[in-house]
Structure 1
Amino acid sequence: MSDATPTRSAVLELKDERTAMQEGYDFLDEKCMLLAGEMLRELARHDSLQRAFLDSHAAAVATLRAAIGRHGLQGLEVHPSADLSEAKVQTTSRLLMGVRLQEAELRVGDISAAAAVNASPEARSCVRAFGDVLTKAAALAAVSGNLERLYFEYRRSTRRARALQDVLLPELEQTLAEIEARVDELEQEDALGMRRNVKAAAPLK
């Protein structure tokens, strides 16, 4: 039995609370659906970007093998590295149900290395290929972050929705039923008491 005072005003307050809880559950349920839909879209993007990244990485490895075949490992190690001082990651953001989603683009500009003593097409191709790997990795990293944030918010929202549906709303329904039953009993007792009082006060004929 609830400790709440069994009155009609208490019943009305509990009904208002039940309505608010139900609206909260409906909102969380809709939020979970939206988050799940966005996760599916981001997963599709992730798969596409990952395939592009893996293809780019495989191509870069092939150019690295060709450059090592041309210069040897030690010879390639002394080649000037690419200049990435002008490289910038540009991001755009949007919000979905409070979750920040981002797209990222790495702009490396001219990543040509300084002139080498023993320059070769293979070494230049290697520089360009790994620059392409970096640009693919930046876009993939942004989508991976989106999926992490979406999944975290989805789990938190589903836990709250289950708590409302499986615990809080049933408990409130039980409390409301108990108080309404008690109020009905009290009103019936008051009605019977009033009838007895009326009969007792009625003049004898």
Structure 2
Amino acid sequence: MSPNRHLVIFAKAPKLGAVKTRLAAHIGDEGALKFYRETLMGVLTRMASGPEWRCWISLTPDTALTEVPFWPDTVNAISQGRGDLGDRMARTIEALPPGPVALIGADIPTIERHHIETAFTALDKHDTVFGPAADGGYWLVGSTRSFKTRDMFKNVRWSTSHALSDTLVNVAALEKSSAQLETLEDIDDGAAYQKWLTNALSGGA
């Protein structure tokens, strides 16, 4: 594996009632857990093999690291720690060995290896890279780490349609460059779930 490229899967431990709470309001706690676990394991399986990057999983709660591992042996596990989403992402990114980092969520079932390769290619020419989500957030954030990561996440309105735009304002204020990948849809609620399920059953994305 490449010691200089780091891919992080940012995830919650898959436990009943603790994941995809907005989705659970539509399909129940058990349905939400089933979707999340299958999506997380699918992402881990696809991303953990191959020499192109070193794969990590960053987990919350921190106690998940003391339990029986559910991730492949080829994946390095670290904890997210405390704070809001920006604090936890920054802490994770800054804790890794030197090299460019791409961090992805665990609730986007259409992520494939070619998306990650495209992100790292973008980091050859840009300081940051983002994978926009359809809801105004982002499914991937990548950085060369040529600046303090937590400065990129200051005053971001997380879990809103402004998350990406707020982060890009910070990147511009730091006088750093950014690139964007294709837009994917994270599955946070019943409408997004039904859209994804319809596409999956019809052979679409």
Structure 3
Amino acid sequence: MPDPLRHQRLLLVEGKDEVNFITAIRSHLNITNVEIRSFEGNDNLRPFLVALRNIEGFETVLYLGIIRDAEGNGNAAIESIRGALHDAGYSAPATALTLSAPNPRVAFLVNPFGRPDGRFDDVCAQAVRETPIMACVERYIACLKDLKANVPRREWKTRVHAYIAAQEHSEVSLGVAGKSGYFPLGHDAFEPIRRMFQLLSQV
């Protein structure tokens, strides 16, 4: 049985890494009234939204946010979110980072914001793109591509994990890296996520 909801403002994200990293952004913003939970993968969003209505405390929820990755098609990701909301009986905003009608008021964000494809890993990589470590990482990835037989299948993950591997504690996940200060949470790359928190936490 899921734990009861503790706040009137709820943010749903894809997985455990996103929960940990976006919790760090919430702390960076000194926001305490937005609860973060995982809907455990894009394919599970629709049934999660249906089940959410039966969790104790849902009747008090005023704001609901959803963040997922664009993956290979940002427009399809947006339509997938809107379709899941509609099928589960929620109002769906027409565009990202705008609020729907109540109740609850809903907002969504597809990462990376405004790009046709990509993932949260790409957002994190953008935040450290100008660092000397990331310059080394890009040379490493280019070298792998030159080998042809060893082209990274998921380049976005190779990039951020190679960056993390250069830190003091190299074995941590992306989410823990976010909590550990390996990425500058005030960077412009995270501005859309900060805007989501502003939408959800407004009075």
Of the structures labelled 1, 2, 3, which one yields 9, 36, 39, 15, 1 when P(r) over Cα pairs in 10 Å bins from 0, in percent is computed from its coordinates? 2
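When distance in nm of label points 7 Å out along Cα→Cβ at positions 66 and 170 is compared over structures 1, 2, 3, which one is greatest? Write down the numbers at each step before the final one.
Details: 1: 6.6; 2: 3.0; 3: 4.0.
Largest calculated value belongs to 1.
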Where does the value 0.94 come from, among 1, 2, 3, when Rg/Rh (Cα atoms, Kirkwood Rh), for residues 130-177 alone is the thing being computed? 2
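If FRET efficiency 1/(1 + (r/R0)^6) of positions 106 and 186 (r between Cβ atoms, R0 = 30 Å, to 0.05) is computed to be 0.65, which of 1, 2, 3 is the source? Don't skip to the end; give the middle numbers.
Details: 1: 0.00; 2: 1.00; 3: 0.65.
Answer by label: 3.
Read the figures in this text as sums done on the coordinates, not as results from a lab. In this text the structure is predicted, and so the values were computed from the model without any measurement. Cβ atoms are built from the backbone, for glycine too; each structure is taken alone.
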